[in-house]
Structure P
Amino acid sequence: DETEDATRELPYQQLVTAAGQRLLIWHSHYPNRVDELHSRRGGNLREGLLRNIARAKSAGARLVHFGHWHLPLLFEHEGIVAVNAGAIASGNPYQQQVIQTVALLFVLRDGRFHISHVNLADPERPYTPQTDIDAGFAQNLGIYGRSILAPDLEFLPKVDLSDIYRTDRGAFLDVWLPLAHRVWAGEKSQVALADLLAAVKTADIKEGTRERITAVLESALSI
């Protein structure tokens with residue numbers, strides 16, 4: 001779920017001690033891709049939060065800060081606090097983060113914690129997360145992000161690109177990310193099918209990969 005470069009700069013899991021309190025920091029995705037995809041089927045946030053609490057408990061930590069979801073939230077269970085700061089960037093290449101948040105953690109001398117979220121669009125005051133733990137992942141994601149796909153590209157997340165990723169891992173992102181960055185930079189509002197097809201033709205990728213991407217897209221369009 002994370003690139004080698006990302007995990008080199010920020011390891012999957014770290015334990016930090018401050019004011020005598022142990023804090024667990026981890027990304028929280030399942031290392032096994034099959035397990036990760038299985039965990040997403042129900043979109044149940046509470047189950048995921050209890051997993052984070054259990055992870056902190058096993059590490060002897062009173063607080064766990066996790067990423068992965070890009071949803072700002074606070075959750076306490078059995079004396080252990082789980083916090084997600086939210087995000088600045090989107091969690092996938094087909095979305096744009098529209099509410100960008102961070103979280104400030106204050107560890108007091110007596111060992112107590114104080115956590116405050118901040119909306120970067122209004123940084124002078126605390127932000128109250130709108131995340132509804134019982135509403136499910138997809139509904140909450142719609143609060144903080146939006147799709148950058150035009151109506152004629154809404155099928156794209158369901159396209160099976162596994163063969164492309166297996167044989168030429170970065171090729172599709174080499175095609176897609178320049179298009180997405182134009183939206184993220186405010187130059188365009190959406191990416192349309194015509195944009196993607198044009199990018200496939202001109203991207204600096206192997207010809208065999210170009211042909212396979214084209215074939216996969218044509219197959220998806222014919223369904």
Structure Q
Amino acid sequence: MKLITTSTLLATLLLPLAGAAQSTTSLKQALTFHASFDKSFDADFSRGDKAALSRTKQGTVPLAANDELKLVPDGGRFGGGLHFTKKGSTQPRFKGAGVLGYNATNWSASVSVWLKLDPDKDLEPGYCDPLQIVGEDTKKGFIFLEWSKDETPREFRFAIRPKIELWNPSGLDWAKMTDAQRPAVNLRRAPFSREAWTHAVFTLENLNDKAKKPVGKLWLNGKLMGKIEN
């Protein structure tokens with residue numbers, strides 16, 4: 001498995017198109033997390049915990065390089081990056097509600113990650129999620145990017161799964177669902193390759209707000225690919 005990722009950025013505000021100075025100021029104020037992976041696995045900035053963690057048989061421990069994951073200081077889109085050399089159990093984790101600026105009444109966020117790989121050649125069989133947002137239990141809320149399990153070519157998805165009783169009360173198998181049944185943006189052909197970086201961004205608007213319509217949108221290389229609406 002060969003997957004290189006870099007420059008994860010999470011912000012609690014959706015930024016309007018405006019003048020450069022105003023946009024820069026707004027971005028600084030909105031930023032909640034940034035991990036460049038230039039010098040270490042830990043985040044450069046976080047309103048939650050900066051420490052990169054990994055879950056092992058011994059419990060949650062500081063993330064360390066191994067035969068599944070390498071830090072590549074000059075191999076990312078802008079400096080450093082993470083190189084996943086093969087499929088395994090190593091999953092970098094960052095914790096704390098401040099990482100995402102989460103709140104239970106009206107939550108909006110933008111999440112950005114750079115990826116470089118050929119999914120059909122570089123990924124081993126089974127699901128591959130380059131990014132997940134999850135609390136204590138995936139059945140209580142789960143947001144993620146993923147490459148599909150068995151399809152050829154591998155499909156790329158952005159999914160927002162609220163409490164399971166809301167979106168899947170019948171307990172249907174995710175892999176067997178139709179595109180219409182999944183709360184997801186499903187792409188059968190997505191612009192990923194070994195030769196060029198792909199910029200994946202998803203936005204979340206008005207989550208947990210009972211008075212407003214929640215919306216999730218997926219962007220690849222600045223192009224809107226689809227949206228999820230309640």
Computing relative contact order in percent (Cα under 8 Å, 6 or more apart) for each of P, Q, the value 14 comes from structure P
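So helix-only ellipticity at 222 nm (-39500 (n - 2.57) for each DSSP H run of 4 or more, over all residues; to 500), computed for just one structure, reads -2000; which one of P, Q is that?
Traced to structure Q.
Among the shown structures P, Q, from which was the value 1.8 of distance in nm of label points 7 Å out along Cα→Cβ at positions 134 and 166 calculated?
Of the options listed, only Q reproduces it.
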From the coordinates of one of P, Q, mean count of other Cβ atoms within 10 Å over residues 198-205 came out at 20.4; that one is structure Q
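Here, each number is a calculation from the coordinates, and none is a lab measurement. For clarity, every value in this text was computed on a predicted model and none was experimentally measured. Cβ atoms are built from the backbone, for glycine too; each structure is taken alone.
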